[in-house]
Structures are given as C-alpha cells and as structure tokens.
Structure I
Amino acid sequence: MRTEITDAIHRTWHQVRRHLKARYGRERSDAGYTTETVIITALLIGLGIAALGILAAKVTDKANGLTF
C-alpha cells in the first residue's frame with residue numbers, strides 16, 4: 001500500500017540517486033558507498049518518524065473517543 005509519504009520518499013530517493021550518479025559517476029567501485037549508506041539511513045529514520053507520527057495520531061484519536 002503506497003501513500004503520499006512513501007511516494008514522496010520514493011521520488012526523492014530517485015532524484016538523489018540521479019544527482020549523485022551524475023556528479024560522481026562510476027570513478028571507483030566503492031566511491032558512493034558511504035554516501036549511499038548515509039542517505040539510506042536518513043530515509044529509514046524518516047520513515048520511522050513518519051510511522052510514529054501516524055501511530056501517535058491514531059492512538060490520540062482513539063483516546064479522545066473514549067468516554068467514562
């Protein structure tokens with residue numbers, strides 16, 4: 001299931017890859033490894049934060065719906 005957030009992340013990821021490939025090319029076999037690792041880590045952290053935000057909103061909505 002794709003959402004607007006995952007679509008935006010997907011588009012951004014491809015733009016970053018195209019930019020890095022155009023700028024650095026294939027000079028060395030391991031030239032982009034560190035950069036790629038940092039970008040992937042940042043994207044995973046972003047996905048985690050987005051997931052936590054969505055879960056927090058759902059839990060808050062459920063909690064606000066409780067009546068005593």
Structure II
Amino acid sequence: MSLSDAFALSAQPLPPLSRLVVTLALTVAAWELRHRSRTQLNRLSPVLLRDIGLDPEKATAEAAKPFWRG
C-alpha cells in the first residue's frame with residue numbers, strides 16, 4: 001500500500017481500533033521519511049547544498065534534528 005493510499009484510507013470512517021492502527025502506521029511512515037531525508041541531507045557537500053539553494057549551516061542543523069521532530 002502506498003502512502004497516498006493510506007492517507008485516502010484514513011479519510012474514510014473506520015472503527016476506532018483500525019483508526020488507531022492507521023494513524024500509528026502513518027506516523028511511523030512520516031518518521032522514516034524524515035530520518036531518510038535528514039540522513040541524505042547530511043551527506044550532501046556544502047557545494048551541492050548551495051547549488052540547490054540551501055545554507056550549509058541550516059542543512060546541518062536540520063540533519064541534526066531527531067526524526068520525531070517536524
């Protein structure tokens with residue numbers, strides 16, 4: 001199931017336990033995406049960061065955040 005399918009599923013009325021499980025799965029998926037994105041951001045060189053319009057210091061600060069912080 002793709003993430004967009006899961007979001008569409010979460011918009012439909014579900015029993016309370018199912019809603020809890022879907023919410024938990026979406027939260028874990030968001031955490032995983034943040035972790036992967038920040039890991040990849042941390043691997044970029046300062047030259048590449050400037051090339052895509054990011055300040056290297058801000059990118060380092062973002063990459064240092066824990067995955068559960070948005």
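No value in this document is a laboratory result; all are computed from the given coordinates. A quick note: this is a predicted structure, and the numbers were derived from the prediction, not measured. Cβ atoms are built from the backbone, for glycine too; each structure is taken alone.
Observations on the structure shown:
- A value of -28000 for helix-only ellipticity at 222 nm (-39500 (n - 2.57) for each DSSP H run of 4 or more, over all residues; to 500), calculated from one of I, II, originates in structure I.
- For 38, 12, 6 (semi-axes √(5λ) of the Cα gyration tensor in Å, calculated) the corresponding structure among I, II: I
- Per distance in nm of label points 7 Å out along Cα→Cβ at positions 34 and 58, the highest-valued of structures I, II: I
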